[in-house]
1. Comparing I, II, III, where is Rg/Rh (Cα atoms, Kirkwood Rh) highest?
2. Quick check: -13500 is what I get for helix-only ellipticity at 222 nm (-39500 (n - 2.57) for each DSSP H run of 4 or more, over all residues; to 500), calculated from one of I, II, III. Which structure matches?
3. I, II, III: which one has relative contact order in percent (Cα under 8 Å, 6 or more apart), as calculated, at 26?
Structure I
Amino acid sequence: MSLNQKRILIIAMLAGGMFVGIAGALAETYWLVVVGAALMVGSLLFFLSKWACPHCGWHLGRFRSGMDYCPHCGERLDFNERIGRKS
């Protein structure tokens, strides 16, 4: 999974969780609020565990535009390069 795909997944989970949680609160369907909160917590956990430099494994911190190099090891970050298993 590339860094771009990870970033999109994190943002989608966070936005989806907020939408589901707010919709559940407005409809007074509290199990939807719990599902929304779970999506937001899952987004945070995914961010903390997977948003890392593919070279050194150091957490990249918050999303920043123009981040071309790892702040820890200095290696160039290719946000479109797929990392992990080759299929």
Structure II
Amino acid sequence: MERRNARRKLTETRVIVHHDTVGAAPLRTRDMSQSGVFVSTAQPVRLKAGTTFDLTFMINLGAITKLRKVCATVVQSTPEGLGLRFRSETPL
């Protein structure tokens, strides 16, 4: 059953996941909404639901790249990647 409150949009953006188990891993988003994001992984990443960590979005603005750091919580971990919810105090 779908439990999302916000509609997701297919988008591919570079992100860096900051967590002790993966260090600073560069990844790509698959889809994103105002409340969360799905991050694709080349190999399965086993993070339990409820795990919180920082993400740095690398937003390409042409001649410059803007960095936006947010806090996210794992809501699901699949062989294809991680479903993450943004923390309410750090909206994108």
Structure III
Amino acid sequence: MTKTELVAKIAADSDITIKEADAALKALIGTITEALKADEEVALVGFGTFKVSKRAERVGRNPRTGEPLTIAAANVPSFKAGKTLKDAVNA
């Protein structure tokens, strides 16, 4: 499902315009992004949890030359599905 299809589905299910559904989806994504940037966790009970995991600096290898190189530490967004979502997908 693309974003356009998702917005159309939200609009149809909620009896709102596509423009309003698009604004709501953008607001949701923006709010989650801002919370993750602030190193906060976003938990939607039944759906899942968005959080930021910290990946430590590590040594990798250049695949062409085999030379070791340092891969910088990074913050990585992650999502863990909630029980209700898992059950719905496996039903």
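A short reminder: the numbers here are calculations on the coordinates, not readings from a lab. Predicted, not measured: the structure shown is a model, and the values here were computed from it.
1. Structure III gives the largest value of Rg/Rh (Cα atoms, Kirkwood Rh) among I, II, III.
2. III
3. Answer by label: II.
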